[in-house]
Structure P
Amino acid sequence: MTDKPTPSTVVEPQQGTKDSNEKRDRKGRIHEFQETEGYIIDIAEDDSAPTGLKLAKDGHTVLIPQPSDDKHDPLNWTWNKKHLMLFIVSWVSFLPDYGSATGAVTLIPQAVEWGTTPDTVNHSQAGNVFMLGAGGVVVVILSAYFGRLPVVFWFLLISVATAAWCAEPDTFESFMAARILNGFFSTVSQAGGLMFIKDMFFFHEQARKINIWASFIVMSPYVGPLFAAFMTETLHWSVPFWVYFGMNVLGMALVVAFLEETYYDRTIPSDQQPARGNRFARLIGTAQWKSRHLRNTFGQACWRTVSVLLKPIVALSCVFYALTFAWAVGINTTLAIFVTPLYGFGPKQVGFFYFTPVVAVALGEATGHWLHDALAKQYIRSHKGHFEPEVRLRAVLLAMPVVIVGLVLIGQCFENQWYFMATSVCWGLYVFGMMITTVALSSYCLDSYPEASGEVSAWLNMARTVGGFIVSYFQVRWAEAQGTKQSFGIQAGICGGAILFIVALIVWGKRLRIWAGPLNFATT
């Protein structure tokens, strides 16, 4: 069941008006994280911890954020409701990369139909990937102003329409336009997923929930080609895109039927919360529009995204992520071009090849389920109940050697024409390591700036997609010019060099956070 405060540790409800709350310390009223002290997680380990805190059922884990006494507070929702919301957000997050990577398998039949080259058709893929990142930044700006639910609804509605357009274009130019627009609007939950997780789950639960959500995202670009390859073996290339359209329709149905608005302003007393409106009003955004004066102005919503990226640890995290995850996108979007002539694969064989990264993501999710919490708990026990966000990055140090080995061996496999199963396993090593890294990096940025859950989510998503967008343009030509052994070896070297960013954050991250100061947002 979801952690709720025990009867003996319930604090008194908040008193006063919002105006009086404005006079309080901004950082303290938004969340419990302080740059100089980190988080106080376990009161059993810290005799100096404040009294009167709401605790988890174990009687010593502090609930962060402290929940209100309002039944509409997402932190007070039932376990079933929270996890239904998490599944819906994860499913909608699954769609963008699934649809994007579906195009990786259809490149060759599309090139034949339109009388062009697979590399030219791949430009539509690159445009789609770029818009997955750019759209995410717009998503969090609108969410900070309008609320979470209506942005998901309207963006997904347009995603459904553009998914149908992708399946029935008249020309390659029409297909490319559809793909670009679909990338922009389909990314809505992929970019903003951390907002929902932060809204519904307590700090000590968040890493595992991020692990679930991230597994949908990291797995999706491999499931798309897996299914598409089997379909294109005997069917027209448009069929996989019609399947993608159907998956979007399912996501829309789940959103309309079940997804709820999760934004809740904890600085407003329970009895002064704005009217929630009926279900339809919350879905289309008219209810949130009436209470917009209680959230960010549009200018503030725009500035939030900029101010977050100006924080050194967020900028460094994004650079690291772009340098390491880019190769995942590059490999995925060009794989058919590599393995088809090398191994004589047809569409069905290419599809089978994608089983390995799917399994690798599943293993990464299972490993991360205990790894991230184990590292956190060990630190908390040895530091008298306190926790610092930089602890999350220890998982990256464990994962990156696997990533580097995987990339080096992929290049060796292609260059030396090793047995295809060896190539598949090496690819799996890289994907496994990136799954662990994705969760650790997302948790680190969220723990460092919990009030900016949407913004850090969007920028990490942007880093991932922009890196992939750039690589997909030159991955094949680079390999043809220098050979896969050298090109993938350089990619591995870049990942190895990028580890220095993580080491720097582990050593100096806290000092950088204190130097940069808090964000001082008006709302979470």
Structure Q
Amino acid sequence: MHKIVSSLAATVLASSLALAYPAYAAGKSVGPVVQEAPLRGHIAFLSSDVLEGRGTGQRGGDLTVTYLENQALAVGLKPANGSSFRQPVKIAGVKSAPGESSVAITVNGTALPLTFGKDWVWAPGDAKPVHSMDHELVFVGYGITAPEEGGWDDYKGLDCKDKVLVMLVNDPPPTAAEPNRFNGAGLTYYGRWTYKFEEAARHGAAGVLLIHTDASASYGWSVVQNSWMAERFQLADGDLEPGMEGWMTDATARALFSAAGQDLDKLRAAAEDKSFKPVPLGARVQGETRAAVRTIDQYNVAGIVPGTDPKLKDELVIYSAHWDHLGKQGDGADNIYNGAVDNASGTAALLAMAEVAVRQPAKRTQMFLWVAAEEQGLLGSSAYASKPLWPLEKTAANLNLDSLNWIGAARDIGTQGSERTDLGAIAAATAKSMGLQIAAAKPDLSGGYFRSDHFSFAKVGIPAFSIHGGSDWIKDPEGSKEKAKSYRARYHQVNDEYDPSWDMAGMVQQAQFTLNLGQAVANAPKMPAWKAGDPFGKAREAARR
């Protein structure tokens, strides 16, 4: 994919896109061609021990930002934030201090015998170090307010002030009568634990405790333990969330409900119907929680290629990737989480794409955006979405790259999530022009659409999705399949490291597809729109008013 495209291929590409997106094919050139050498060089350095795993709030993260802004300048990008490539992202680091706290769940004045980590976990959602608590516990089913789902409302007018809400994770399951409610087998954003906290905050709740099961969360309790017993990060100047956010094990929930004279299984069943009403549990959260809190200054890095059209240059296409990984942790012989695939690969791809994009600008302006703190909860992209460097209503699309195809070139490309907007049709045309197939869509059982940086843009109405590498590999399909599976053992581990023997054709292919797609959007007569009825389209409509 890194070689110059033949004149025949150029003709096919131009003709194909001319039919669907005439602005893209206005010239004779096929567009900028991503090269392998810079991509390989960037990923090798970004994932080297020199950058210490690019950790949030760590020296390696600071070095990474310096590298990215200097490389952005070197390839010819223009600063996106006035005269600076940096956009400040102020982050609060929060670590619960259960040993210094005295909080308990009580029923009839008697504390349940709960151990932090083993039975439940909690942390402040508002980055305040101390909370004095004496709050009633109320079960609110799935904690969802979804008017478009037949007027679903688990709150039913509940006054949530001074109450800690107990909730189920995931969505209400489909039924024989309503097989497609809440996207059927797929997960909607209403099922994500992040939504539960946000909705509780909108209702003014004092706290939220989620009931964990392996099936509903799609991961074991150990994942919750590891995350909530370590330092957690949140935007320091973002929307405030409840003073207590946390989880309890299913066994803890059963003990609580039983002590309160309630049947958890019966209430679970009742919560699956939209007629469900909140149930006071006759229990309280009492005592004091303490946490260590610090503030960290991090940065997104953003550069632009100005558009060439007198009118369309005021509109924008964003390419994004997160530059952070897990940094240095522990005192082992190898304590650097290099994050070569996740996400030095996407970070490097944007640099390689920018290097050629500046030589052939599009009609709309293009932004290359490296966001901070994705591993801490999409914080950098959320910060951009809340304080954008370009008007949201004039931002045409966000195309995100996270963990590129390190196996080799494939016959297909992953565009899951693009079908929610006009980007689906543009992606299909772009893939066809490159001789690629769109990978078959699969039910989004784990809510993958809501767990990458593109989602921060979707939430504010910008058509957005992440481009994934294909899996129909051209070379040694069976061997490549096994090779891809091997990454599961390296994901978020110290051995996610760059290997000079990697076949980079798959990464180049993925980067080229993303740039081709972005250029198609940047040269099209109009900006893409959300499909009718998509909940995120409402934010786009609101931004235009």
Structure R
Amino acid sequence: MVMNTIDANMLKKMFLSGAQRLDSKKEWINELNVFPVPDGDTGTNMTMTIMSAAREVQAIETPTMENLAKAISMGALRGARGNSGVILSQLFRGFSKEIKEAEVIDAQILASALERAAETAYKAVMKPKEGTILTVAKGMSTKALEVFEETDDLVEGIARVLEYGDYVLSQTPEMLPVLKQAGVVDSGGQGLMEVLKGAYDGLLGKEVDMSSDFKPAAKVVVPDSDIDTADIKFGYCTEFIVMLEKPYTQDRENEFKAFLSSIGDSIVCVNDEDIVKVHVHTNDPGLAIQKGLSYGSLTSMKIDNMREEHNEKVIKDAERKAAEQKAADAAAPRKEVGFIAVSIGEGMNEIFKGLGVDYIIEGGQTMNPSTEDIMNAVDKVNADTIYVLPNNKNIILAAEQARSLVEDKKLIVIPSKTVPQGITAVVNYIDGESAEANAEHMVQEMARVKSGQVTYAVRDTVIDDKTITEGDIMGIGDSGILSVTQSVDSATAELIDALVDEESELISIYYGEDVAEEDAEALAEQIEEKYPDVDVELQNGGQPIYYYVLSVE
């Protein structure tokens, strides 16, 4: 099999095939994660990112390179979750920029697109680390430039590039000692390989379910007006009555219903003596009508474009919301400064609100909010300058990506990696100072906070020279895992011992939803007795997953 070009129809098939393969492998990729905490894992984050783009790609009925490039790039950018998802979205962004003006993709365009994809992703990361998805992407782009100087056959060339990608991935443990110690390859690199191998399957003709809904990885309930027309699978509500002119046997009735099921859904097909009443949602009303004519003449025909009706409803809703927002803005003049924080747990949320944070994005370690989630939050804060507190190292890149996409407000991302750091940053905001001076001051004060978290291990692994078994209780500091025991209290005590030094003045303890108040109070008393010269504050954080979140200042 020789193939020298990829057209838009083939690219659509390849992209959806890549998305499907990643989705099918996401749990396995999650298991490759070295850090054994219950978090928004690599496989999940990459899948949710690519599915955001896949839904937009699937909705394109007449694909061109230009509209596919836009759908892939913007869908992935807005849906990006976690560091791995943001990097994947940047790879798609670079690739899309290179192909958008082409009629077809040939060997040279493909090589250039892979090179631009890697370059774009590297630029998006402040401190690129080798032995990650970036290394795998760069290795394949370099190989593609070499391979496609030797052949124009995309089938042969891509196979060689993928083979080299597997080799680079196999070498990631040699670049990152933590991978070698755990005996795994980089999970993000593996995710990228699954996407590209799935795309290659599509190129080779492997069947791709083009009717797949490509639903979000997590169910989200939204009002009807928030549903995009892309989510309407069959666009035409088709109704008619067949005036029967031939015998309408049970076999014919079954045949008619089976045909309608093959072209649509929401089917009603009722036989009433000499007529048949038909209702079907389909993308081709003509097929339904043609089939109905084979049984007799038609009357009472009615075809409604549901997407058009939905768009009208969306427009009316948008006009109503705009009017409501305008009225709200008039009642509450635009502020100079606003704050958005990522948080989870009723207690944590109340702490941020009490400090003046305008909007809380529910999420964090177990469910990393997407770039679009952050942008939606920005829309709800009526301020010229908005400080965004990610409060998790795996959300910072998504926040930075939102900053680059927002045009009408100034976003300043304070790179807080934990909730205690975020709290410290807000506390140290100085009213009247410039935005830049405040950002610098908040980051400096945040750096003085040592954070800790206590949770359980979700898998067996070896990390930081510690052998960890599923179910162990871990105390995790800013620099890694500091304690591993079988008891929450002992892991917490050991963690605090590791964080406290001679200059420590304050220990803040936030207990989670799985810790009883009396148990938290007893632990706080023990800490006070051990460190009588240090103030100890206990608060109900209400956070899931983490028994305790700590800070030492």
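All of the numbers you see were taken from the coordinates with simple rules; none came from a lab. Nothing here was measured: the structure is a model prediction, and the numbers come from that model. Cβ atoms are built from the backbone, for glycine too; each structure is taken alone.
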Given -0.44, -1.07 as the derived value for log10 I(q)/I(0) by the Debye sum over Cα atoms at q = 0.12, 0.19 Å⁻¹, for residues 51-170 alone, which of the supplied structures P, Q, R does it correspond to? R
Among P, Q, R, which structure scores highest (criterion: mean count of other Cβ atoms within 10 Å over residues 371-378): Q
Can you tell which of P, Q, R yields -8500 when helix-only ellipticity at 222 nm (-39500 (n - 2.57) for each DSSP H run of 4 or more, over all residues; to 500) is derived from it? Q
From the coordinates of one of P, Q, R, Cα extents along the principal axes in Å came out at 70, 49, 38; that one is structure P
